[in-house]
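The structures considered in this document are given below.
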Structure I
Amino acid sequence: MASNSGGTSCVVIGAGPAGLTAALALTRSGYASVVLEADVVVGGIARTVERDGWRFDIGGHRFFTKVPIVEKLWQEILPAEHWLVRPRLSRIYFNGKMFEYPLRATDVFRKLGPIESVRCLGSYLAAQVRPPKDQSSFEGWVAARFGWRLYRTFFETYTQKVWGVPPSEIQADWAAQRIRNLSLMAVIRDALRPRRSTARSTATSLITTFHYPELGPGMLWERCRSLIEAEGGEVLLEHPVIRIRRDSVVGATHVVVKRPDGEIVEVACDHVVSSMPLGALVHAMDPPAPIEVRDAASRLRHRDFLTVAIVVPAEAGFPDNWIYVHSPDVQVGRIQNFGSWSPQMVREGTTCLGLEYFVNEGDALWGAADEDLVALATAELERLGLVRRDQVLAGYVVRMPKAYPIYDEGFQQAVSTVREWLAAEVPNTHPVGRNGMHKYNNQDHSMLTSLLTVDNIVADAGHDIWNVNVDGEYHEDGRTTAGTGRDAPILPRPVPLRTT
């Protein structure tokens with residue numbers, strides 16, 4: 001492992017986009033750095049999983065950013081010949097039909113048919129005359145602007161699948177952030193306007209093309225690992241962090257880690273850059289943080305994720321990168337077509353469909369046997385009318401814990417409590433990235449927090465990492481949001497807090 005001789009020593013926890021970006025920037029600045037990763041691969045949720053020659057992207061990672069320093073680093077890490085320019089296509093599946101996404105009024109009403117369209121318009125008008133009494137929830141807010149029928153078609157089911165709670169329990173401010181100034185009438189007015197190039201084409205969710213590594217996003221991070229090691233850093237896999245020793249003067253002094261052979265070793269450090277979950281970081285501190293800080297850390301929860309990859313003949317696929325599944329009679333939330341991301345991720349004559357299930361670690365789906373999950377995915381593809389059972393050639397399961405930080409009631413105060421304690425008592429420990437900051441970050445958000453953190457370490461630059469924002473121009477109405485990360489709903493708390 002990297003020694004403390006010859007310069008400042010930094011331990012980086014986690015080999016996802018945030019951790020590897022930090023390590024690369026540190027080594028290029030002349031700092032000794034070692035990356036400690038508990039898993040057997042690099043990339044975190046941005047890894048590429050390979051099984052029997054097929055490659056899977058966990059969640060789908062479009063490479064698009066408006067941050068020049070991040071764009072430049074992507075191109076530095078991976079040579080130009082390994083990048084593809086891919087068309088973006090996604091649709092919504094409901095009741096046997098594919099609807100364009102983003103929604104277009106002409107497409108919606110044509111596919112719903114005249115009778116259902118009239119019913120939807122009637123439902124909308126009824127909501128204008130007698131709006132929902134409670135518009136403090138996502139459900140009431142959306143129903144007031146689209147009517148109950150369209151709400152149930154295009155908003156209710158998918159939202160509940162992703163976040164695991166009824167939309168009636170999600171606060172309305174998330175809907176206001178996501179679709180502000182949008183209603184059924186606004187969609188119709190937009191459909192009647194002449195088609196032209198507007199700011200809509202530059203919004204993140206609406207871009208028409210994006211860059212993509214030919215072998216998936218993990219290709220970029222494997223290359224980043226090689227660059228770190230070539231420049232003198234270390235990336236150690238299967239090295240879970242057990243404790244972080246600290247004192248009252250400098251903060252973190254050693255990171256205690258378990259090697260693959262079971263040996264427990266300590267790594268001296270001058271700085272720790274952490275992309276491990278923020279709550280886990282607090283619980284790793286030795287001596288322990290005060291009880292109120294540990295309680296705050298315990299409040300920070302995550303939504304977990306699993307992909308069932310189903311191999312089918314190429315002709316059984318679809319042109320979309322992914323399809324949102326709004327049908328309530330199946331559990332799958334979204335279906336990727338990895339062959340549409342890159343033809344090199346699949347074998348010739350086949351493609352691979354990734355059925356995505358949003359779960360909680362330890363629930364029935366998470367704990368199901370792989371063969372049962374493959375059978376479920378196969379049955380759901382057939383039920384949706386997308387793939388026949390006899391077309392399925394193989395199936396694989398990939399589980400991804402802690403995929404999405406959950407924003408639940410009181411999480412802001414919990415994060416604030418943890419932040420303040422770390423800054424005061426462990427100032428040389430720097431949270432970065434999605435789980436590291438408990439922020440619903442994109443890949444470019446995570447990388448930028450790391451680059452600015454390294455600038456703080458190397459040059460005492462004074463960047464406020466917690467207020468980094470790269471999404472300001474991504475929203476449909478061009479507004480700017482405060483702080484790093486995408487919008488996510490505030491969820492109700494499912495369990496009482498520990499009080500002792």
Structure II
Amino acid sequence: MRALLSPLVACVVVVTGLACVGVAAEVPVTVRLDVQHPGAAIAPDFSGLSFEVALVSPGPDGVHYFRPDNARLLALFHTLGITHLRIGGNTSDRDAKRLPSEADLDSLFAFAQAAGVKVIYCLRLHNGDAQEAARTAKHIMDHYAAQVDCFSIGQEPSAYPVGKVETRAPGERMGAAVEKFRYEDYRDEWKRFANEIIGAVPDVRLCGPSVHNNGTWARRFMTDFARSNHVTLITEHLYPGGAGGKVPSPEIGRARMLSNDFVHAYQKLYDSFVPMAESNALPYRLEEVNNYFNGGATNVSNTFASALWGLDFMHWWAAHGAAGVDFHTGDRVAAGSQMRPSRYTAFFTGTNGFVVRPLGYGIKAFALGSRGHSLPLNVSAHPGLNLSAYAVLAPDRTVFVTLINKQHGPGEAAASVRLDAGADCARGEVIFLAAPDGDIAAQTGVTLGGADIKADGTWSGTWTALDPSSAGLFTLRLPPATAAIVRLTGP
């Protein structure tokens with residue numbers, strides 16, 4: 001089991017306040033890398049997006065969103081480094097109004113082929129039809145097996161209604177206090193559907209249990225199905241902030257996103273089921289995530305805080321062995337039984353393409369420094385600095401270091417980072433993820449490498465040279481509310 005502050009893969013330094021440092025002082029930080037002992041590889045399809053199944057059907061104009069000639073969406077996927085796609089959400093299951101036709105599925109998977117992504121597809125379980133689920137899986141596997149990661153059966157079943165009539169308010173259907181559906185009922189239905197699907201598609205790959213922040217269900221699912229029923233992946237969902245509508249204020253919501261409260265939520269979920277998955281040699285994936293559920297929190301989920309959070313979130317789970325994460329996104333998402341404009345989306349449809357929100361910049365920043373194996377590192381810093389550091393060794397021996405200064409607000413300190421990468425790293429470059437004036441409340445003006453991501457999905461950010469102070473030693477200044485990706489190469 002990995003410790004929360006393990007120096008073997010990452011370092012997260014979080015203590016409140018910097019009063020003893022002095023206002024606007026630069027805090028010295030030393031980061032030492034162990035390039036000789038790389039850890040586990042980050043999965044090539046780690047970076048993913050999750051969409052409602054409702055988006056697979058044609059829009060009001062009769063045009064599919066997911067289609068192989070949607071050039072700007074394809075360009076954006078490539079720019080952000082998206083290599084995985086999950087189709088599900090509430091509209092795939094208990095709140096389904098219309099399930100996709102075969103023509104809709106053909107358009108979706110033609111897009112997936114063009115984008116070069118693997119797909120998790122959610123089949124309806126609640127009030128569903130096992131034979132229809134089997135027909136859907138068979139059509140997909142007969143034509144697009146190469147693009148399929150696996151099929152999930154059911155969306156967040158722990159939150160199913162316990163009676164025929166839903167008595168909970170639309171925004172009050174997630175969380176331990178209101179989730180009363182029995183695992184035993186889910187298990188029996190899942191088994192019935194799985195048998196039907198396996199009978200139609202003998203080489204099918206299944207995953208589950210696709211519940212929100214519920215390690216107990218994941219453990220019980222593994223007890224029942226880990227060594228049978230074609231289960232190849234354990235899936236969980238996570239919105240560490242809880243309900244977006246219950247955030248007391250935007251200031252509190254943004255601060256929580258960058259605090260250790262969120263990191264403790266990751267660790268608690270990890271501890272609750274990942275050791276069992278590893279003991280069963282099963283990979284695990286967070287197939288639906290974002291910061292606050294029910295579409296996010298106003299003036300929180302769509303701010304620059306989400307960019308820093310998303311970058312840190314991805315690296316934390318990569319360093320802890322996850323097969324990947326899929327950020328739930330889209331112009332509109334299910335909040336309970338209703339479709340609402342999404343506040344946490346990574347991007348939304350604009351006049352001439354797509355408008356990339358801050359979270360999208362965090363996803364792109366991860367793509368710049370995440371191809372390869374996690375590297376051990378050690379961080380020495382003032383105990384008042386809220387900073388995360390991660391390192392990756394690429395196949396060509398390039399070293400990437402991601403630094404995230406989560407201090408924010410007036411008078412907070414910049415970090416003066418001394419990076420010790422070893423004598424083999426002779427050249428360095430850096431690229432910064434930043435918002436105007438270091439404002440974590442910013443919703444526009446975010447840049448990566450000094451450039452924005454355009455409506456057509458293109459990006460032209462640049463790297464800036466870092467001169468070593470001596471062999472393998474580099475120094476950079478990291479302002480508050482800023483992230484840096486450092487690229488180090490040999491002679």
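Please treat every number below as a calculation from the coordinates, not as lab data. As the structure is a prediction and not an experimental result, all values here were calculated from the model. Cβ atoms are built from the backbone, for glycine too; each structure is taken alone.
Odds and ends about this structure:
- Parent structure of the calculated result -8000, given that helix-only ellipticity at 222 nm (-39500 (n - 2.57) for each DSSP H run of 4 or more, over all residues; to 500) is the read-out and I, II the choices: II
- Which entry (I, II) yields the derived value 25, 57, 18, 0 for P(r) over Cα pairs in 20 Å bins from 0, in percent: II
- Calculated for structures I, II, Kirkwood radius over Cα pairs in Å, for residues 217-392 alone is largest in I.
- When mean projected area of the Cα convex hull in nm², for residues 361-456 alone is computed for each of I, II, the largest belongs to: I
- Distance in nm of label points 7 Å out along Cα→Cβ at positions 377 and 409 derived as 2.6 - corresponding label from I, II: II
- Highest-scoring entry among I, II, by mean count of other Cβ atoms within 10 Å over residues 89-96, is II.
- Ranking I, II by distance in nm of label points 7 Å out along Cα→Cβ at positions 169 and 185, the structure that comes out highest: I
- Value 3.6, calculated as distance in nm of label points 7 Å out along Cα→Cβ at positions 225 and 305, assigned to which of I, II: II
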